[in-house]
1. Identify which of structures I, II gives the largest calculated value of percent of Cα pairs over 22 Å apart, for residues 149-292 alone.
2. Can you tell which of I, II yields 5.3 when distance in nm of label points 7 Å out along Cα→Cβ at positions 77 and 413 is derived from it?
3. Given a computed value of 15, 28, 17, 17, 14, 7, 2 for P(r) over Cα pairs in 20 Å bins from 0, in percent, which structure among I, II does it belong to?
4. For which of the structures I, II does the calculation of helix-only ellipticity at 222 nm (-39500 (n - 2.57) for each DSSP H run of 4 or more, over all residues; to 500) return 0?
5. As an exercise: relative contact order in percent (Cα under 8 Å, 6 or more apart), calculated from one structure in I, II, equals 8. Which structure is it?
Structure I
Amino acid sequence: MAAALAALIGSTAIGSLALATPSYADANLPLPLSDAGYTVADGVHQHLFLADSSHNQIVVTDSTGKVTGTITGLPQVRDLVLSPDSSTLYAAVYGADKIVAIDTAQLKQTAEYPTGAHTTPSHLAYADGRIWFGYGDQWDSGLGVVDLTAATPTVTLDLNAGHDYASPPKVYADPDNPGTLVALDAGISSGPVIVYDVSSGTPVIRVTEDKGGFYKDAALTPDGQDIVVAGPGTRALTEYRLSDLSVVRTYPVKDEPETVSIAPDGTIAATVLDTDDIGDTYVFTGGPDKPSVRNVSHNWMPGTHAISWSADGSRLFVQTGSGGSMGLHRIDEPRKYETALTVDAPSTAPRAKSLKVTGKLTSGLSLPAGTPLQVTRTDMDSPKGKSLGTKPLGSGGTFSFTDTPPAGGKVTYTVTYAGDAAHTAAQAADAVSVSRGKASLTLTNNGKVYDYGKAVKFTAHLGTTYKNRTVGIWADPFGSDRPNKLVKSGKVDSHGNLSVTVNLYRDTKLTAKFGGDSRYNPASAVSTVGDRVSVSTSVSGQYKAKSTWGHTYYFFHKSKNPLITTKMTYFPGRAQKFEFEVYYQGKWYPGDPAYFKLGGDGVSRVQITGDHGKDVGWRFRVRSSYVDGTSGDTVNSTTHGAWKYFTFTK
């Protein structure tokens, strides 16, 4: 299992803004559970089994804690226990009054052992070829057994040996201490602990004593000689010697203990309620007075046996969360003291000036002054990071160093503690916004107006910069149907110029952009230019055209209606403004203008009707225009067509 998990250890992303991020490969994995369930680790098949009482199933993960499958059809499944060879998993199926056997290689049920109506088995232990179980409810509880050594496995109830249980007993056994079964009567404040001799198959009480407390969980030491008990009402885990139930030692914790698990080498791990969020998982790496404390969840920790060592004891799995949002926290270096590293740099600083970075490295086991910390600076000139060497840890776990950043922009200082045999590695970072100079960038032609289709040269000019001399020019024609598009990008010439020629068909916003470099900020310059439409007007129906009165006039018989045809650049919904004026005593007088929609071909035809006998001798003129904003759109600049002059004769 250790080899399989080791391959998964990867690097952790650098933290920022003084948030500590561990560099070892702990993981938080989602679990499809509604609440915490009993767990057991199978080292032979590299599985972790978790009872999911709410969904009537057992969830199976691989050796990394990733969910790989489920075993379903197990109503209100509770406690789990493995056979000594890990070939079979036994589960207490509370809601179906039975115990089932599951092949751990195939992950399929192979047998079931009914325990009797309304027995509701809830706790299991394997001892000497037998499955011992606690069953019942409150004072109707008892101790039973499934004898797997018989030719036909048999179930026997009421094996209390004279003890009257106030709740289903929590039972524990260990192959290294054959013939011994420990039961906790956890449902009563007196908290009896009962040690049975079960070598004959019929329990006999060896020793019993009231220890006080409603026990939450317990675990046997690897030699099977002691039991460590967790329960509320005390801020300690208590280890009792099974031979006489005397106290061997206590393991202090800062809140009510919830669960306990013991590794093959005797390392004790436990979770606590953690109402003050000061640390919920304890690993006693060097005895009762030297716990390595971790805060793996900021919620209250769940009860039940929701903590388990891997079979080889190299890693620790802790269930976290509640209310349908459960997770599995995998601790990959549980015996090491967890370190917390913070880095604090100024929020802003001038470039090429000295700045000071401070921080702190803390642990449950203090680190000595002089402990080396590796520092790396990442900036625009060194995007992969540049080592600033090793800085020593000062007294009290604090450190500081100075640096003169050569580059502006975001500058990140990353501090790494490599860890040692007793401490986990840690890494943290903080970023500084370092000042940069203002780059000068201009773009020609702003505010000018051009004829339709005109090829116009635009020139961007970039002033002094450090390394980057690249400019991009974007053209954004008016109207949502045309995208903003890069029309040229490249290095400016020796004069700082970059030019591009753009054919204009609409009003257009051009933007020159400089991306900045390590000493100069990004810059942009805008040039918005107008573009007229193409408009032409023709007259038809006249009997002659003649240059007179300073213009070309079209002559119409009074019986003929002039037809004015306008051709204009088309745009959906566009209309031409049609103006009509009459000449009187040396001055042109306008009539009311009208707007006429263009056809899809951009053509608009207007016929001038009426009693033209009254118009004989009068001089008239008309013109067609596009007016920005009133001709139906705003994508071009106002454009007036030429006046067309006409008169009527008899």
Structure II
Amino acid sequence: MSDARPLEGSQRDAAAEFAKLERTWQSPEGFLGWFTHVNHTNIGRRFVVTSGVFFLLSGILALIMRLQLLTPLNDVLDPETYSQVMTVHGTAMMFLFAIPAMEGVGIYLVPLMVGARDMAFPRLNAFGYYVYLIGGVTFFVSLPLGLAPNAGWFNYVPLSGREFAEGYGVDIWTTMITFIEISALTAAVELIVTIFKLRVPGMSLNRMPIFVWTILVMSFMIMFAMPSVIVASAFLMMDRLIETQFFVPEMGGSVLLWQHLFWFFGHPEVYIILVPALGIVTSIVVTFSQRPVFGYTALVLAVVGVGMVSFGLWVHHMYTTGLPLMGRSFFQAASAMISIPAGVQIYCWIATMWGAKIRFATPMLWVLGFFAIFITGGLTGVMVASVPFDRQVHDTYFVVAHFHYVLVGGAVFPLMAGLYYWFPKASGRLMDERLGKWSCVLVFVGFNLAFFPMHQLGLEGMPRRVYTYLPGLGWDWMNQLATLGAFTLAGGFGLTFWNAIRSLRRGEIAGDNPWDAPTLEWATTSPPLNCNFARQAVVRNSEPLWTWKEENRRTVVDGLSTTRRETIVTTLLDARPQSVQILPSPTPWPFFSAVAASICFFGLIFSPWFYVIGVFATFVTFTFWFLPRKREEVV
């Protein structure tokens, strides 16, 4: 290890070595080269952009549904098409946007935040993205082809069984879910190993940024929750394709088995989405308050508490299914109790901001919007946690309103804040502040116009998932207000998308650390170097950049090769140097493996022979993927 005063000076002294290092970590260029990329910045950016496209498509479907509900007895959509649009919208928002977006942010930022040069298994990382891309595109293509599922994003049986859902729609849904969760699991494994073993020397667990903690908790939640929905979708697939009887009561199956399996994943999924958002909020609050977070230990314990308690809430969705009263009371208590760790985090953020000279830039405005909307959603969450109240509003628009207040307030607002906050790190340019603030205002106003009236609609008895309603029920003006709000909301998001595209070319040059943030992702160039860091750092606290700024010095690690992709491996607890990991070079085989696996999964819907062909092709591509190669070095 050595001291660098400053780092730029040492780079100038070793210009030739630095150039060689950058060539070693460079990704191939061109169209064909795109399929070989394995660097985490490339893969993370792809996850975020792809999930943004799916968010845009899902939002268009939501606007079409709102047009259908604008007036009573409207005929914009027929009942079957409405059911397909509603199912694709809900499924895409939950499975193709929210979780992959959070994973993409984690994949991009975690190695930078812990000072690593890449993820632990870069090729597996690329494989996970291609699986996600193929699954998502296949699912959306099913809609214009008339093959989309129509039983809701939750696909309750028996409505999703052969007798009520003919055709290939539900088969595509079950296959896509099973296939797409492979991507989530690969990302979770990648992130856990990277966080535990690739932190820079000195970054012990109690010095990790809160955002890294939230990604770690999210990854463990994925590991425990995703197998449940994979089992459920596989059982339903087999019931439909080879006539097993897992969910057929007449043959010894159970329709409630589906709900238990699905919601054991489904309710933790809400917190899988929420937990990383809490880390984004913490990062922004700390930076724009210019002070260390208040209650670091309390925040970490609260995040872990949310992750653990979330697995005890799934019956929260099943109060009307006839379960024993004593059992429901335990889940009611757990559903109310999870508000405690969430409240602890809010108080820690308030304490961090208290008395600080806060900079109200666009990211901070999105965080303030998050506070208002998420707290409102949390209050209605405590209401529906009560069994008597939930039995009255179950399957009404009150639940739709609560659900969107929690998910949009708890995920989309933080993601928008994170987009404005980390955009200069990824692109080297700042997004326009004026457009950003107008976007935030439009989204905040539009969201509340769209979803707050739904609380009253639910209390007045409007069922969810209906494609029309009768006149004279008093629901007309509230649905019209909700539709107006939905288009205002869409305009706000459209302004952010335009801002991002415009800023890529015309945005103000950002510099390496435009917000004066304290964490390591801002210690490299913007956008990051191919290798992330020319020399990996040694840290002594959770705000290393502020410490280096005060001391005008930093300690770095010497001795890593410039001709091989090497990164430091450290011990799990204290992050003491342990060894050096040689990371693999770019290759197209993860892409070919994903294509082969997709043939195996989606082909099974139409013929068992596709499964046989897909398994063989996957085995061949895996063989070439893992085939030992001569040591590759840049000369």
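Computed from the coordinates by the stated procedures, all read-outs in this text should not be read as laboratory data. Remember, predicted model here, so these are calculated numbers, not experimental data. Cβ atoms are built from the backbone, for glycine too; each structure is taken alone.
1. The maximum falls on structure II.
2. I
3. I
4. I
5. This figure was derived from I.
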